[in-house]
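Read through the structures below before going on.
Derivation of every value follows stated rules applied to the coordinates shown; laboratory data play no part. Keep in mind that what you see is a predicted model, and the values were worked out from it rather than measured. Cβ atoms are built from the backbone, for glycine too; each structure is taken alone.
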Structure I
Amino acid sequence: MRNSLIKLVAIFLLFIVLVSSCKKEIIDTEITIGLLIPESGAAASVGESAMSAINIALEDIQKYLSDIGSKKTINLIIEDSQTDTLVTLQKLQLFKEKGVQIVIGPFASTGVKAIKDYADQNDILIISPASVATSLSIPGDNIYRLAPSGINQGEAMTALLNDDNIEMLIPIIRDDLWGNELLATVSQQFTNSNSSVFTPVKYSTSTTDFISDIHQLKLNLIDALNQYPADKIGVYMASFSEGTDILKEAINEASLSQVKWYGSSGYAESNTLLLDLAVADFAYDHGLPCPTLGYDDDAADKWQPLVEKLEIEIGRKPEIYALVSYDALWLATLAYLSVTSDANTDNLITAFEYEANNYFGVTGRTALNEAGDRAFATYDFWGIKYNSVEYSWEIVAKYNNATGKLVRF
């Protein structure tokens with residue numbers, strides 16, 4: 001009886017050892033990455049295309065791991081940020097509870113600002129595919145951004161405004177960190193002895209009725225028309241997808257049809273515009289070129305097949321940030337793979353910086369500056385074209401920050 005009991009205890013202990021060993025092997029071979037995707041809210045269009053691109057990246061990475069004989073697998077934990085700062089912080093806290101060390105997202109600068117302190121204090125590496133606010137360009141923190149800061153976008157927009165001989169800019173902007181800082185950098189570079197920026201109309205991020213905002217925009221334009229001819233005035237709209245609702249109201253004010261309109265990166269390639277024919281027609285008639293991180297011609301053999309896949313999957317052209325998200329998952333994976341011993345956050349950050357500075361992906365070079373932002377920027381201006389059947393977003397101009405050259409198409 002005593003011998004039988006000893007055998008049972010031995011078998012039980014062996015079982016515990018085997019289970020623990022299996023769990024350790026799973027942990028050692030599993031790379032866990034968090035995704036804070038705006039699947040709903042004002043940035044949902046970007047979230048849709050980004051999620052599709054990440055799924056394609058996941059397939060490509062798993063194939064790569066299999067080809068090199070690696071036992072590693074990718075475990076993605078996905079949370080919807082809802083384009084909401086409070087929700088974004090709550091979701092990052094959930095990632096922390098689950099032991100996640102690398103998170104792709106948030107996309108919006110307001111979301112990055114909301115989680116920055118928490119990420120720094122809790123050793124979480126943040127890779128944002130789309131945040132551009134200049135105040136978040138801080139060396140030595142845990143925030144890395146695969147989009148260039150808003151200073152670059154302001155430079156590109158100023159080049160286009162000058163080329164169009166615009167002398168007075170009438171802004172209507174999203175009243176958040178992104179909108180205010182973007183307008184500030186555009187104003188700083190555009191304003192000179194011959195040009196100026198009117199006091200902006202600012203709307204809350206929760207606004208759904210833009211009647212009063214458009215009325216004020218009209219009044220601002222009337223004042224501007226007393227000082228400048230219509231062909232020297234441009235309306236500057238810094239918005240997310242709500243830009244379509246703004247344009248819906250603008251159509252009803254005849255005075256707002258007298259001048260050119262300009263957009264920003266948050267509205268470039270927005271699907272909501274294409275779903276409203278009246279808005280698309282207005283944008284087509286009044287320009288609305290929107291600058292966003294551009295396609296790298298040298299990486300065309302990489303991004304063209306991906307763009308084609310995404311167009312089939314989501315039924316439209318993807319935003320550039322979808323491609324940035326594809327590269328982000330690759331870089332997060334490569335960082336993990338290059339850390340052979342202790343995968344703590346400091347080691348992952350060191351590995352991520354090395355990989356980013358030596359990587360050439362679907363968006364071209366991802367080299368970082370000292371603040372952890374993308375160092376090189378080419379901007380594509382997306383505008384509305386009509387092919388006698390339907391409206392679509394097309395590249396109408398390109399600006400290279402390195403050369404200062406603007407090319408129109």
Structure II
Amino acid sequence: MHAMKVFATAIALVTAWCATAVHAGELEVLHFWDVGDDARAVNVLKSTLRRQGHTWKDFAVAADGDGVPLFLLRSRVRSGNPPAAAQVKAPVIEQWAREGALANLDATARAGDWDAVLPRVVGDAMKYQGSYVAVPANIHRINWLWINTRILKRANAQVPATWDEFFATADAMKRAGYIAVTHGGQPWQDFLLFENVALGVGGIDFYRKAFVALDPETLASPLMEQVLKTFRRIKPYTDVAAMGRDWNVAASRLANGEAGMHFMGDWAKPIFQAAQRDGRLEFACVPAPGPTKAFAYTIDSFALFKVSSPARIKAQQDFAADLLSPGVQEEFNLVKGSIPVRQGVDLARFDRCAKQSAAAFDAATHGGTLVPSIAMAVPPAVEDAMREAVSAYWHDDRITARATMQRLVAAARRP
């Protein structure tokens with residue numbers, strides 16, 4: 001009898017092991033979160049997936065600030081060996097869905113009630129022809145101005161709400177012996193700064209016409225010329241060594257007390273928080289100058305590609321469900337600096353900037369002042385061409401605003 005019990009127990013264990021083995025799959029993820037706080041955020045996702053019995057395989061690549069190089073992804077898909085998930089923005093999601101390369105997530109979405117827990121603007125960006133084909137991770141605000149408040153006080157300056165006030169504050173910081181604006185002169189950072197200026201100087205309607213509707217008259221308008229001239233006016237307040245500097249190095253200059261202000265998305269916030277904890281920094285997070293109710297957003301999201309193995313499909317579905325669970329949303333975004341994309345997540349553990357961002361996102365959603373980053377609004381080819389034009393204008397004073405406007409109009413016409 002004892003032997004039979006042992007045998008029965010052994011059979012049960014083998015059966016359980018086989019069931020687990022059938023459902024355990026590998027999730028290969030193409031992403032660009034391989035260093036610093038980004039890597040720590042990915043570890044939250046890895047740990048969650050491994051608790052489900054699956055294996056996470058990194059396909060981490062260097063990025064240009066807006067996402068992974070698309071040629072790498074295209075090469076893998078064309079060879080019939082796509083990664084299970086790839087970190088891409090909404091316009092790229094649509095491209096792959098149109099080609100029939102993405103998996104259908106509707107069953108997982110229904111089980112998780114995604115239509116109810118996601119803001120509509122987010123849910124719509126994850127769908128193609130009404131079906132979910134991607135899963136969002138977070139919401140980043142990009143129209144932030146970060147300020148070293150110790151430098152602000154030493155310069156006897158004020159937190160700027162308008163562009164006139166911004167330049168007055170920058171002048172005061174410069175007179176006090178500080179770099180007024182820390183900046184990394186990589187093209188994507190130039191472009192992000194330009195987006196802030198375009199929204200702040202041009203306003204919400206102008207921004208939507210120019211960079212969502214791609215209206216040629218708006219792109220070549222006198223107001224666009226004013227935007228470009230204001231953008232270039234910031235350059236003398238940065239330091240000459242900014243060319244090619246990584247964004248985290250630029251952020252560290254504010255954290256270390258060398259620079260007074262920084263235009264950057266809230267992925268920079270963990271750097272400032274770390275400096276605050278060790279007493280090196282007191283900082284403020286305020287909307288970039290311009291319409292204070294405007295909220296410019298970008299969403300980190302993963303497109304899920306069609307895979308054939310049932311185990312890999314199960315890993316995909318579990319990953320998508322886990323990513324939008326309240327616990328993962330809380331832990332991931334606490335590390336990443338962003339705010340949860342899932343509505344209703346408890347923000348008690350989040351910092352004042354995150355709570356401010358969440359309230360501003362909600363207000364902008366209901367008040368009609370929510371605008372997408374250009375990367376969220378236009379095809380990659382258009383964005384790339386615009387970024388090249390703007391960065392060239394920033395770095396070469398011989399290039400005129402009018403010539404740059406012509407390049408922007410040409411970029412908007414790209415297929």
Can you spot which of I, II the value -0.45, -0.76, -1.16 was calculated from, given it is log10 I(q)/I(0) by the Debye sum over Cα atoms at q = 0.09, 0.12, 0.16 Å⁻¹, for residues 153-392 alone?
I
Upon calculation of mean count of other Cβ atoms within 10 Å over residues 201-208 from the atomic coordinates, which of the structures I, II produces 18.8?
II
The value -1.13 for log10 I(q)/I(0) by the Debye sum over Cα atoms at q = 0.22 Å⁻¹, for residues 49-144 alone, derived from one of I, II, belongs to structure I
With FRET efficiency 1/(1 + (r/R0)^6) of positions 177 and 329 (r between Cβ atoms, R0 = 30 Å, to 0.05) derived as 0.10, matching label from I, II:
II
Highest-scoring structure on relative contact order in percent (Cα under 8 Å, 6 or more apart) (candidates I, II) is II
